[in-house]
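Q: In the part that follows, the structures are each spelled out as structure tokens.
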Structure 1
Amino acid sequence: MSDTPTLAERLGYRADDRLLIINCDDLGMCHSANEGVYDSLRNGLGTSATLMVPCPWAREAASQYRGEDVGVHLTLNAEWELYRWGPITVAPSLLDGDGGFPRTVVDVWDHADLDETRRELRAQVERAILWGFDVTHLDSHMGTLQLRPEFFDIYLDLAVDFGLPLRLTGWSTQELTGFPHRALADEEGVVAPDHLVFSAGPGVRPAFERLLDELRPGVTEIFAHPATDHSELRSLAPDWETRVDDHHVLTGDVELRTKLERSGAVLIGWRELRDLQRKG
């Protein structure tokens with residue numbers, strides 16, 4: 001048995017405790033997302049959220065912030081056809097010629113200048129802080145920063161510079177990515193949950209139900225995209241139905257809430273991980 005304490009133990013829990021972070025991605029993306037995310041945090045099961053600083057409704061999200069556990073959803077993509085957002089710095093290599101960030105991850109990898117990328121992402125974190133957010137963590141929209149080493153270097157540097165924990169894929173994905181992202185984060189003292197749960201299909205419901213049956217000891221993060229049902233959301237988001245269902249899962253699904261309570265999971269946020277990281 002290893003003498004090294006587990007992340008759960010470092011946080012003050014038992015090694016066999018099952019700790020769960022339920023993160024609400026895409027705060028600031030649109031008004032419907034702002035409503036859905038804050039409702040999920042204040043009245044539902046959400047324990048944290050991440051803000052898309054470049055999006056048009058991010059400033060509204062900032063105006064409604066009440067000290068919730070909010071990090072920055074570092075953004076280099078604008079994936080939809082009709083609704084666009086782009087860099088907040090002068091960054092020609094991060095534009096796709098259609099008024100916004102590239103739509104695909106591969107397009108970013110193929111064309112982004114790394115210096116422009118670093119400046120843009122640092123500016124996103126700094127703007128969130130300027131707007132009054134007590135930033136708790138970093139993650140990456142569409143995973144763009146997690147799967148290529150040259151982009152991961154920027155991701156990790158920001159975590160070190162701002163003293164923030166990161167969303168990371170599991171140890172098992174290191175063979176897929178071809179570089180030791182978990183080990184690199186550990187070497188820099190950057191904290192990350194032990195497990196990350198992806199939804200295999202649209203919406204968080206199937207993954208959430210499976211997670212509660214299979215929840216492992218340690219810290220697990222699952223993420224959702226809650227939004228309220230408005231004509232705004234229907235007009236801009238091809239996946240609007242799953243976003244509305246994510247909101248229902250986190251705020252109105254009594255059966256899932258009961259199942260969560262019976263699972264023995266302990267809900268936590270990212271702020272606990274950030275404070276641990278900053279203690280060194």
Structure 2
Amino acid sequence: MYILNFQTMIEIPESQTVARQVRETLAGRTVTGVFNATHPHKFTWYTGDPLEYPMLLTGRKIVGAEGCGAFVDVLLEDDMHLALSDGVILRLYGCEDPIPAKYQLLVTLDDGSFLVCTVAMYGGINAFPGESDNPYYQDARTKCSPLEERFDAGYFSRLWAASKQNLSAKAFRATEQRIPGLGNGVLQDILFRAGIHPKRKLATLDEEDAERLFRTVKSLLTEMTRRNGRDTEKDLFGNCGGYAVQLSRNTCADPCPVCGGSIVKEAYLGGAVYYCPRCQPLK
């Protein structure tokens with residue numbers, strides 16, 4: 001039985017993991033029915049009218065899926081897409097599992113299994129043919145991902161040079177869709193591994209700091225993806241990811257894993273940041 005557990009926000013490692021699981025598990029399955037929300041959610045956004053989703057999706061075969069930034073893009077026949085943004089929890093249930101009482105979209109498949117899309121806080125459920133004009137989706141599809149070879153030191157340097165030097169490390173990494181899918185969640189461990197305080201201004205970072213940050217972004221996101229995402233998040237089957245997050249709300253009461261000092265939690269730029277004042281000094 002697949003268990004539905006609410007996650008926070010999927011980012012690059014989780015979108016890659018869920019998309020791969022959809023490809024491996026559901027490619028070739030045909031959509032037999034689409035059911036709209038049992039409970040309206042004012043912070044669920046749709047492309048077009050969701051009442052038209054049954055017409056758009058029913059009868060089409062799933063041909064693949066892609067992880068794009070924080071989007072899971074389920075690909076169907078005839079260039080149809082079901083693109084789910086961060087904040088949308090996608091779960092696969094078996095034919096004998098009970099249907100959840102609350103959901104924002106339910107999709108039945110020809111083997112009796114069904115997909116459930118649930119939104120906890122906010123998220124986008126987007127069914128459309130061809131291309132979407134959603135700017136976040138477009139950025140996720142077209143901008144370079146740290147998992148790609150073309151995201152190299154030169155590309156990172158250009159992002160750095162184009163950013164205002166009074167930006168903090170957090171603002172540079174997780175705002176303005178500079179790197180789609182790199183959000184506040186994965187950012188905590190990236191900055192911790194790189195030894196950079198989340199409030200530290202870019203102007204105070206030298207070339208060595210920037211190079212270390214670039215290498216950490218590449219290596220840590222690759223590691224998280226290889227381990228099927230973070231242990232704070234759930235995959236298509238409701239299982240936790242295999243990467244043990246070092247800094248999060250679940251671990252902030254523990255001592256620093258490097259120096260043994262206290263971890264600080266602060267509200268900053270619309271979310272919480274976690275850091276070790278010793279390992280990540282504010283210079």
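No lab work stands behind these numbers, since they all come straight from the coordinates. Fair warning: this is a prediction, and the values are worked out from it, not measured in the lab. Cβ atoms are built from the backbone, for glycine too; each structure is taken alone.
Q: With Cα Rg over 2.2 N^0.38 Å, for residues 34-113 alone coming out at 1.24, pick the structure among 1, 2 it was computed from. Can you show the working numbers first?
A: On the way: 1: 1.24; 2: 1.09.
Computing Cα Rg over 2.2 N^0.38 Å, for residues 34-113 alone on every structure in 1, 2 gives 1.24 only for 1.
Q: Work out the source of -8000 here, i.e. which of 1, 2 gives that when helix-only ellipticity at 222 nm (-39500 (n - 2.57) for each DSSP H run of 4 or more, over all residues; to 500) is computed. Each step should come with its number before you reach the end.
A: Details: 1: -12000; 2: -8000.
This figure was derived from 2.
Q: Once FRET efficiency 1/(1 + (r/R0)^6) of positions 186 and 210 (r between Cβ atoms, R0 = 25 Å, to 0.05) is calculated for all of 1, 2, which comes out largest? Can you show the working numbers first?
A: Numbers: 1: 0.35; 2: 0.85.
Greatest value across 1, 2: structure 2.
Q: Another question about this same structure. A value of -0.31, -0.86, -1.01, -1.34 was computed for log10 I(q)/I(0) by the Debye sum over Cα atoms at q = 0.08, 0.13, 0.14, 0.16 Å⁻¹; which of 1, 2 is the source structure? Numbers along the way, then the final one.
A: Numbers: 1: -0.31, -0.86, -1.01, -1.34; 2: -0.35, -0.88, -0.99, -1.22.
That value comes from structure 1.
Q: Could I ask something else about it? Kindly point out which one of 1, 2 the value 20 was derived from, the read-out being relative contact order in percent (Cα under 8 Å, 6 or more apart). The partial results should precede the final answer.
A: On the way: 1: 26; 2: 20.
Working through the options, I get structure 2.
Q: With distance in nm of label points 7 Å out along Cα→Cβ at positions 50 and 154 derived from the coordinates and found to be 4.5, which of 1, 2 does the value describe? Numbers along the way, then the final one.
A: Values: 1: 1.5; 2: 4.5.
Answer by label: 2.
Q: Continuing with the same structure: Between 1, 2, which one scores greatest on mean count of other Cβ atoms within 10 Å over residues 82-89? Walk me through the intermediate numbers first.
A: Details: 1: 17.2; 2: 25.2.
Once mean count of other Cβ atoms within 10 Å over residues 82-89 is tallied for 1, 2, the winner is 2.
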